[in-house]
Each structure stands twice: as structure tokens, then as C-alpha cells.
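Scrolling down, you'll hit the structures one after another.
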Structure P
Amino acid sequence: MVKKRHDDPDGDCGGRAGRGIVDLAYDAPPGTPAGLEVLTLAALRERAPEGLLTRPQRPAFHQIVAVDSGSATHTVDFTAHTLDAGSVLWVRPGQVQQFGDVSALEGTVVLVQPGFLPPGTAVSEAADDPFRPVLWRPAGGDREAVFCAVRHLATDFRTGAHLPAGIHTDVLRHLLSVLVLRLAHGSAVASGAPVPGETFVRFRAAVERGFATHHRVADYATVLGYAPRTLSRATTAAAGVGAKEFIDRRVTLEAKRLLAHSDLPAARIADRLGFDDAANFSKFFRQRTGLAPGAFRTALRPHPAA
């Protein structure tokens with residue numbers, strides 16, 4: 001069962017319902033394998049409290065949506081994507097999403113807890129990579145294989161209750177691995193991008209862990225045992241930008257999330273993101289976006305609730 005709470009750990013959202021990000025935790029329904037659930041979009045609509053799906057949400061789990069029919073928009077971290085027949089959406093833990101007209105879609109939803117796939121494998125690395133695409137449109141044989149994998153996963157989830165719990169979980173883990181690898185292969189072929197090297201992968205993971213406290217390339221170079229120039233070369237080769245730009249983009253994304261989907265004042269956001277004071281944060285944000293933090297928030301929410 002999916003449940004909600006308001007993203008206001010510091011208690012300063014002013015009690016305004018509907019203004020903050022909804023943090024979504026996940027509890028497996030009784031009698032189902034811990035860590036994974038497969039359901040239809042119709043079932044998700046029926047389960048979700050009224051109005052929840054169209055509010056900004058930050059799931060603490062993976063959400064894969066394979067669309068069979070219909071068309072609707074789905075926003076993930078300020079980018080609107082069009083979902084239609086044959087498309088596959090993957091929202092990872094920590095990303096902020098917002099459904100459009102979910103009643104216009106039919107398909108399958110796969111909910112996966114972090115850690116369900118064995119850690120340290122190529123499959124888990126592909127699944128947990130926050131830089132993988134959000135949306136796929138597999139074509140031809142790839143589309144057939146992806147949707148066959150989704151159907152197989154759904155069938156075994158529905159019919160495997162008679163199996164011992166451990167065997168049922170292993171079956172689902174293997175079937176999910178097939179889907180993950182199919183999607184990972186399809187995205188690599190479609191993008192034509194080279195496989196990132198180990199240096200960049202380690203740096204990227206370190207930034208994801210530490211962007212709220214460490215903004216200098218030298219900080220990561222020290223922790224990872226590389227020279228700053230080595231990190232910059234690796235990041236430029238893999239991401240097309242230098243290491244400092246890569247860090248700044250991650251900080252900016254989190255600032256946008258907090259400004260758009262919470263009522264935290266700029267001073268509190270500055271503190272959360274490792275800035276000495278609100279003035280330095282405001283200067284940084286204006287340089288990155290062209291807007292002051294307050295102006296960015298107002299532009300997204302011109303008519304706040306009273």
C-alpha cells in the first residue's frame with residue numbers, strides 16, 4: 001500500500017495542505033512478496049487517495065509504468081513527458097513526479113523497493129542509476145520484448161502465491177532483471193552515448209551523496225583519490241560538462257525542487273544545500289537560472305493558496 005506524508009520535516013510549511021511535496025513510502029500489501037508489486041493503472045487510480053496522483057510526489061521507491069493505451073503528460077523534475085501507447089516511464093527514488101490526467105491511460109505499474117535487486121550487479125547498477133532516461137519508446141522487436149517482460153512479470157506476481165515465499169521472490173527478481181536489462185540496453189542503443197568510465201561513475205555517485213554539503217571538485221577528488229583535473233576530464237567525456245558544472249547542476253535541481261514544492265524560506269533552503277547564508281544561495285541560483293529564488297517560486301505558483 002502506498003501512503004503519504006507532507007514533506008515538511010522542519011515544520012515550517014505553515015499548515016497549508018497541498019503546497020508541499022508528498023513523500024510516498026511503500027508498504028507491501030499483506031500476502032505479497034516484500035519489495036515488489038505489479039498492478040494496473042486502473043488499480044492504482046482506485047487505490048490512491050483523491051487528488052494524490054496529480055500532486056507533486058517524491059516516491060521512496062522505483063515506479064515503472066508501461067502504457068498500453070491512452071495519452072497523458074507526466075512531469076518529472078520540471079520536465080514534461082508525453083506518455084502514450086508503447087511508452088515506458090521510470091521514476092526513481094528521490095525524483096519529484098506529477099501525473100497528468102491519469103484517467104486517460106491504461107497499462108501496468110511496477111513498484112520496486114530499493115535493494116530488491118541484488119546489490120553490486122550490473123542489473124542493480126542500471127536500476128539505481130539516477131541518470132538513466134525517464135522515458136523510453138522502444139520500437140520493433142525491442143518493444144515486443146519489453147512489453148512481454150512486463151506481462152510475464154505481472155503474470156508471475158499474480159499467480160505465484162502458491163509458491164514458497166523465497167521462490168516466488170526469486171522468480172520475480174529474475175523477471176524484473178530481464179526488464180531492467182532490456183530497458184538499459186534499449187536506452188544505450190538509442191542514445192549512442194559511450195559507456196561512462198569508472199572514474200565518472202564513482203564521481204557521479206559521490207555527488208549524489210554529497211551535493212548538499214560539498215560543492216568543490218577538490219572535495220570529491222580528495223575522497224575518491226583522483227586529481228581534480230582527472231575528474232573534470234572524465235566528467236566532460238561522459239556528461240559533456242566539467243566536474244564543477246556537474247556539481248552545480250545537481251545543487252540547482254535540488255534547489256528548484258525545494259522552491260517549487262515546499263514552503264521552506266530561502267534561508268532554510270540555503271542551509272540545507274550547504275550555503276553559508278541566503279545571500280550566497282540567492283546569487284548562485286540567479287546565476288544558474290536567471291531568477292532570484294523568490295521569483296522562481298512565484299513564477300511556478302503565481303496564485304498561492306490563502
Structure Q
Amino acid sequence: MEFGRVETNEINEVDFTLPPDGTQTLLTLTGNRIEEPKFFVGCAKWGRKEWLNLIYPPKTKEKDFLGEYVRHFNSIELNAVFYGIPKEEQILKWKEMADKREDFLFCPKFSRAITHIKRLNNAQAETDLYLKAISAFGDKLGPCFLQLGDNFGPKNLPVLQQYLEALPRDFNLFLEVRHADWFANPKDRKSLFSLLADLKIGAAITDASGRRDCVHMELPTPKAFIRFVGNGGKFLDNSDKKRVDDWIERLDVWLDKGLEEIYFFLHQHDESDTPIIADYTIEKFKEKLGSKLPRIHFLEQQGGLFG
């Protein structure tokens with residue numbers, strides 16, 4: 001993942017402190033801790049050859065990677081759909097491979113034909129195709145993820161509102177915006193997150209080194225969708241784990257105020273380390289938040305390093 005990447009020699013200069021809760025969060029979370037909040041932890045892709053001999057057996061074929069992935073994670077931020085909407089038979093194959101885990105959810109990203117090419121304008125045909133395709137996930141369909149481009153700013157709010165209002169009312173959706181003006185202008189910020197709250201649409205929070213403004217800490221719904229972009233390598237221990245710890249503290253506060261669901265997706269610029277930081281996250285979810293998610297099963301020869 002390249003979004004928010006900074007040069008290696010600049011990472012230690014980044015202030016990773018999580019900002020205070022946004023205004024919309026204070027309006028949304030006004031309750032008490034619920035008995036059984038839902039926890040989902042995953043990655044963006046399952047097709048990583050770097051994970052062979054780490055969490056995938058060494059001779060695993062690429063067509064079987066998803067089956068191995070499901071053994072370790074209960075969700076996937078499905079970025080593959082962004083580049084092209086799969087045929088129904090492909091989605092049914094994915095669903096079948098995930099059926100071995102009852103709690104597994106796919107969280108498919110909206111197609112770029114909708115968000116980046118059409119820019120939400122006159123995109124009804126593409127949207128209908130997307131909605132029809134993902135319906136094949138059935139009970140394995142989790143919240144969907146609509147990511148707008150860097151150049152889709154507040155001046156496009158009427159287009160965004162019209163598009164979102166045309167979606168099915170019961171559609172489970174999180175929105176990510178990237179244009180800096182959404183966060184820099186208090187009026188535009190309020191307009192966006194108030195709209196999402198009115199429509200019961202969540203807001204994705206992306207925590208990347210080079211775009212601290214995207215860590216907006218606004219929750220329009222009592223659900224958190226966090227896209228955590230670590231730096232890996234020597235920063236896995238130097239800063240990535242500390243950043244996860246900080247998120248655990250904030251999520252615990254949100255849970256005390258009525259947060260119902262947490263989706264925490266791990267990214268790294270070099271994805272080879274992603275299972276390691278993901279396992280650390282799952283461990284802390286269990287230790288600090290009461291999650292019952294099982295730890296990742298690293299291969300036996302890696303147990304001394306990561307187990």
C-alpha cells in the first residue's frame with residue numbers, strides 16, 4: 001500500500017498521537033458497553049506469496065491461498081473488487097472457500113469504475129452491477145467500503161449526497177475520503193460527517209504515516225472501520241506496535257461508550273510483515289478488549305520468532 005508512505009528516514013519524525021474524538025463521535029457514542037461487541041481483524045489481500053512458509057504451507061498453490069487465509073483471519077478488506085467486478089461464479093467460489101469459518105466476512109471495496117472513473121456521476125449501471133455481484137457472498141458479505149479519490153473534495157458534496165441517498169437504505173457501508181479539505185475546513189467536515197450520520201453510513205479511518213489528517217476520529221455510526229498502515233521492518237517493534245497499543249486504548253474507551261462493531265484491517269508497505277502485526281493486534285484485542293478471536297497459526301519453524 002503506497003497511500004501515506006513517507007521516506008524511511010522520516011518515519012521517526014512523524015507524530016503518531018491519535019487526535020481527540022471528533023464532534024460526530026461525541027454525538028454518536030452516548031451509551032454504555034454492550035455485552036458482546038463484534039471484532040473483525042484482517043488484511044487487504046490473501047494472495048501474498050511472501051506468506052508462504054510463514055502462515056501458508058510452503059507448497060500451497062495460489063488458488064488455495066484464500067482457504068489458508070481463512071484459517072487465520074475472520075475478515076478481508078477485499079481490494080480486488082476495486083480493479084474489476086468479479087463474475088458471480090468467482091464470488092461463489094470465494095464464498096465456498098470461506099464457508100469453513102462461520103464468522104468470516106468479505107468487505108468488498110467499490111469498483112473504481114464507480115468511484116474514480118465515473119466519480120459517482122451517472123454510475124447507476126455500474127452500481128447495480130456491483131450490488132448484484134456482491135450479493136452472491138450471501139451471509140459472508142460484511143460492510144462494503146467506498147473510497148473516493150484524492151481529488152474528490154467538498155465541492156462535490158451534492159454529488160456524493162445524491163449517490164449515497166440512492167443506495168439501498170439497509171446497505172452496510174463505510175466511506176473513506178482523502179481530499180485534505182474535508183478535514184481542514186470545519187464547515188465541510190461537519191457537513192460530511194453529519195450527512196453520514198443521517199444516512200447511517202460509517203466513516204473509514206485510515207492511519208498512515210504521511211496523512212495524519214485522515215485519522216479524523218469521527219464515528220457517524222457506533223461502528224469503527226480502521227485501516228491501519230504500518231511501516232514494517234525495524235518499525236514493527238519501534239513504532240507499529242506502539243501505534244496498535246494506542247488504538248487499543250481508544251477502542252476500549254469507545255466500547256465503554258457503546259461501540260458495537262470493530263473492523264481493523266492491517267496494511268504494510270511491505271506486506272511480508274502484515275501477519276506479524278496482525279497477530280499482535282489480535283493478541284491485544286483479546287487481552288485488553290475481551291475479543292475471543294484466535295491467534296494466527298504461524299508455521300512450526302516460525303514459532304520461536306512469532307508464536
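See the values below:
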| item | result |
| --- | --- |
| Structure (P, Q) behind the derived value 2.8 of distance in nm of label points 7 Å out along Cα→Cβ at positions 143 and 279 | Q |
| At a computed -14500 (helix-only ellipticity at 222 nm (-39500 (n - 2.57) for each DSSP H run of 4 or more, over all residues; to 500)), which of P, Q | P |
| Ranking P, Q by relative contact order in percent (Cα under 8 Å, 6 or more apart), the structure that comes out highest | Q |
| Winner on Cα Rg over 2.2 N^0.38 Å once structures P, Q are ranked, highest first | P |
| Label whose coordinates, when semi-axes √(5λ) of the Cα gyration tensor in Å, for residues 63-126 alone is calculated, return 27, 11, 9 (choices P, Q) | Q |
| Among P, Q, which structure scores highest (criterion: distance in nm of label points 7 Å out along Cα→Cβ at positions 135 and 271) | P |
| Value 0.70, calculated as FRET efficiency 1/(1 + (r/R0)^6) of positions 95 and 151 (r between Cβ atoms, R0 = 30 Å, to 0.05), assigned to which of P, Q | P |
| Origin of the derived value 17.2 (mean count of other Cβ atoms within 10 Å over residues 23-30; candidates P, Q) | Q |
| Distance in nm of label points 7 Å out along Cα→Cβ at positions 111 and 199 derived as 1.9 - corresponding label from P, Q | Q |
| Highest-scoring label, criterion being mean count of other Cβ atoms within 10 Å over residues 223-230, among P, Q | Q |
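Every read-out reported here was derived from the displayed coordinates using simple, explicitly stated rules and does not represent laboratory data. All of these numbers come straight from a predicted model, not from anything done at the bench. Cβ atoms are built from the backbone, for glycine too; each structure is taken alone.
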